[in-house]
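Before anything else, here is the set of structures, which you'll find just below.
All of the numbers you see were taken from the coordinates with simple rules; none came from a lab. Because the structure is predicted, anything quoted here is derived from the model rather than measured. Cβ atoms are built from the backbone, for glycine too; each structure is taken alone.
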Structure 1
Amino acid sequence: MISLLRSCGGYIVAGIICLISGFKLGNTMTTARLMPQISAAERALSDARYAFSEDQKNAAELHNRTLREATDRLKALDTANEQLTADLYATTQVLAEAKQQYDRSIPDAIKNDGKTYTGLGPDSLRVYITAFGYEPLPVITVCPDYRTP
């Protein structure tokens, strides 16, 4: 085997040098030929990455703006809710006081009614009319010295 390598060694080395040179030449030619395409592909990839990051940034800004608007709307609704709650509480207090006042005035009105045929006397009627929100009836007094002309 060694004798075979000695007799063909020059050819083997020349073949290896040819293979290496051919590979190097093919690589150089392919690189020179494909370099514009590779550069264009790299540029397109870079542009796509930039466009994607810009789209993400714009979407994030849009979502942030929408979130801020929703937060502002929520604050306004919360303020309105607090105002309505305060108004409701005040109205409830006024109504509770009015109810207590009417509850206290009903026994007095019943005491002062005297004889009633329908269950309601004039004082009770005044209390109920006032409780329902109507204007109180004027008190009509008959003059004892009423004379016909």
Structure 2
Amino acid sequence: MVVEVNKKGQVVRVKSTKPSKVRSFNVQTFGNALQMWIRRPDGTAQAGLYRVTYDYDPKTTNVARHVSLVSAGGSWANDQGAANVMIGIAHKQAVEMQKAAMEAAKKQQERNAKLPSLNEIRGHPSPSPSPKLTLPPQ
């Protein structure tokens, strides 16, 4: 697959991919590529297009990842990394869900406050059972 990398070394997006026949492997490698950082051994990064290949070895069941620079530079050098964008979206959704849950709880509390009391619903209990019990003679 070909990925766009920003100046920090974060993958911004996957530009193109050549899928394998195994769908689960494609999903795993795509997710791995979106979370990947590409940096030199000294820790510096270069914005650009990179080719990332994943090689699966069935004998050892290991996956080898190989990275090579296709072209340096790009208009995405200052863009935020894909992983950061996904985390930001998830955080916004969590905050919205929390607000919605709090509003629903508040509405439920308001509805419960408008309910009549249990004593009003049941009325007043009678002092003795009606009709009176009759026991057979002994």
Structure 3
Amino acid sequence: MPSPAADTPEPFVVANERRVVIAYRIAATDFERFGPFDEDDDPFCAVEFSAAAFHQFGPPNDEGLYAHPLSAQGLRGYCAHEIVNSSLVADSWGPAAAQEGYRHYVLTFQDSTYECVAADCTVVGIYGNGDIAAREAFSLCK
């Protein structure tokens, strides 16, 4: 999953009862891995979380990330993480939830932290700008 850009505008989420798609600007450090891009592109990705059971934006922002309960386990700013042996999953859905397919994902942005518990996540596309990524997000959640 691409890392979010540090100067990214607000990430964009579209959801229905079981699927969540988030679109965000890709960090320049991932351009080579997910490119090539044209010079005038502003690369965004769309990431789909299937069989989503929970998702939320919330604190902390990038400056307060050290206070997040997962910071001691390596949570870093402007990154995408999968939390193994998640207490959120175990506390909310029971100790067997991980074996049942619940996975905890965390994406850290400039102004917030995004968390999602879902069966899986897939980068569904890399796009030249945010408008295209947003349209794709909407089409996936119809």
Per distance in nm of label points 7 Å out along Cα→Cβ at positions 59 and 83, the highest-valued of structures 1, 2, 3: 1
Out of 1, 2, 3, which one gives 0.80 for FRET efficiency 1/(1 + (r/R0)^6) of positions 43 and 91 (r between Cβ atoms, R0 = 35 Å, to 0.05) as computed from the coordinates? 2
Given 0.40 as the derived value for FRET efficiency 1/(1 + (r/R0)^6) of positions 35 and 99 (r between Cβ atoms, R0 = 35 Å, to 0.05), which of the supplied structures 1, 2, 3 does it correspond to? 3
Say we calculate percent of Cα pairs over 23 Å apart for every structure; which of 1, 2, 3 gives the highest result? 1
Upon calculation of relative contact order in percent (Cα under 8 Å, 6 or more apart) from the atomic coordinates, which of the structures 1, 2, 3 produces 23? 2
A value of -4000 was computed for helix-only ellipticity at 222 nm (-39500 (n - 2.57) for each DSSP H run of 4 or more, over all residues; to 500); which of 1, 2, 3 is the source structure? 3
